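Each structure below is given as structure tokens.
Since every read-out is calculated from the coordinates, none of them should be taken as a lab result. From a predicted model like this one, the values you see are computed outputs, not experimental measurements. Cβ atoms are built from the backbone, for glycine too; each structure is taken alone.
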Structure 1
Amino acid sequence: MATLLEVDSLEVCYGDLQALFGVGFTLDEAQTLAVIGANGAGKSTLLRAICGLEPARGGEVRFAGRTITRDPVNKRVAAGIALVPEGRRLFASLTAEENLLAGAYRRRPGPWTLEAVYQLFPLVAKLRARPATALSGGEQQAVAIGRALMSNPRLLLLDEVSLGLAPVVVKQLYAALPQITAGGTTVLIVEQDVAQALAVADDVHCLLEGRTALQGKASEVGMDDIARAYFGVAGVAGVAGKEVARA
């Protein structure tokens, strides 16, 4: 299976404050990587750096074999990277369908059309004429995911899908992910709901204070390993996961 995304020794700063310290991983096509960690771990910063919203101070980001570290956002979108930001960020003055169509502005060739999104999220089809501000949180999240898919991305970045949503709504949204990856789309999901993330992910990467604390196959990494990495408790490497010792 071909590698789609390579993050190598990535460093990101906000002024004098460093948010990421030498983070690195690879993600193969049509696979799902879950990036987990507590608030302030650097998860959203990582996504923003991959899609070009935050500049890298050091390291490299490679996409489909090409270095994109200095590429602007629009060039990364054209290459096939789409972000569903934390908080959805829908256009408040537009309807649900108009928000979806906005995602097709820099559309690449591919299977994701309005009809395909409506099949993925039938509820959105019923609400297509409703203003974005009149949608529930779960409905807005479905529209935000659909809007990103309308660009026909090769890589879909999902930032905190479950944030502020009822468990039953989260379950419905996550149920759509296998259909997305089945079509060949690669998914990188940032999530604080560890159990939910592990249920859909092929691999897991845990960040702690901007550094890699644990990485491995989601099906093999134990919850004890994750707990140690998540909360920064020193420990030896787990049986399946690779725990990175902190200085």
Structure 2
Amino acid sequence: MQSGAETPAAGHPYIPHIGDSRQYMRDIILGVNDGLVSMFLLVAGVVGGGLTTRQVFLTAVAGSIAGAVSMAAGEYLATESQEEVFDREIALERDHIAHHREQEVEQLAGYFYDMGIDGDELDTVVEVFAQDDERLLNAMKRLEFGVVDSERRSPIAAMLASGALFLVGSLASVIPFIVLDSPDSGLALASLLTAIGLFIVGVVKTRVTNTNPFTAGIKNLVITAVGAVVAFAIGALVDASLG
């Protein structure tokens, strides 16, 4: 190497991966985003329907609690079911290795071949993994049905993340009807707080996805704004039809 020559990493810092929270990013983003959006659409609809400030507040509180419980329960059941499927697949894979080992080894060779490994290299790699049942199982878990132990999700952690963050997001549409007397003023403040919250969520998401924060924030705002207009119009229409 020439004196003073740059190393491959020079001027290019090492950026670590997200880590243990990666598998819960969906719950984090979905929880707070759903709390912001669904609760704002709910209050927009009932304000459009002519409810008083107190009635809107009670509706918002009931909606936020119901939404948080629903999110938490749904995420728990969905994650638990997914983990049970993985456990069943792993148990079945152990059975395959015990009773159909040759077929599993051939299947493993096919996966590695699809990755671009062939010839003597393929024989060597497959032989290394085929020497030990646990090693073969770990390879097949990842390659056959995409199970990585460090990426598996806790149903309880997913439940808490979804439910708690839904509540946090819903506060943007609850607080205005505590501090203001007019439903219209409350809706205006809820609109502002929700817009700020949605933009922040969009920006935070881009810290993980490395995409444009402004685009992500605006996309969130536009989708919610369209939904709010529809919800308000439907509420007003129902109110008018009921006389």
Legend entry - Structure responsible for 24, with relative contact order in percent (Cα under 8 Å, 6 or more apart) calculated and labels 1, 2 on offer: 1
Legend entry - Answer label among 1, 2 for the case where Cα Rg over 2.2 N^0.38 Å, calculated from the coordinates, equals 1.46: 2
Inset, instruction - Given a value of -8500 for helix-only ellipticity at 222 nm (-39500 (n - 2.57) for each DSSP H run of 4 or more, over all residues; to 500), point me to the structure among 1, 2 it was derived from. - result: 1
Inset, instruction - Supply the structure label, taken from 1, 2, corresponding to mean count of other Cβ atoms within 10 Å over residues 121-128 with the calculated value 16.8. - result: 1
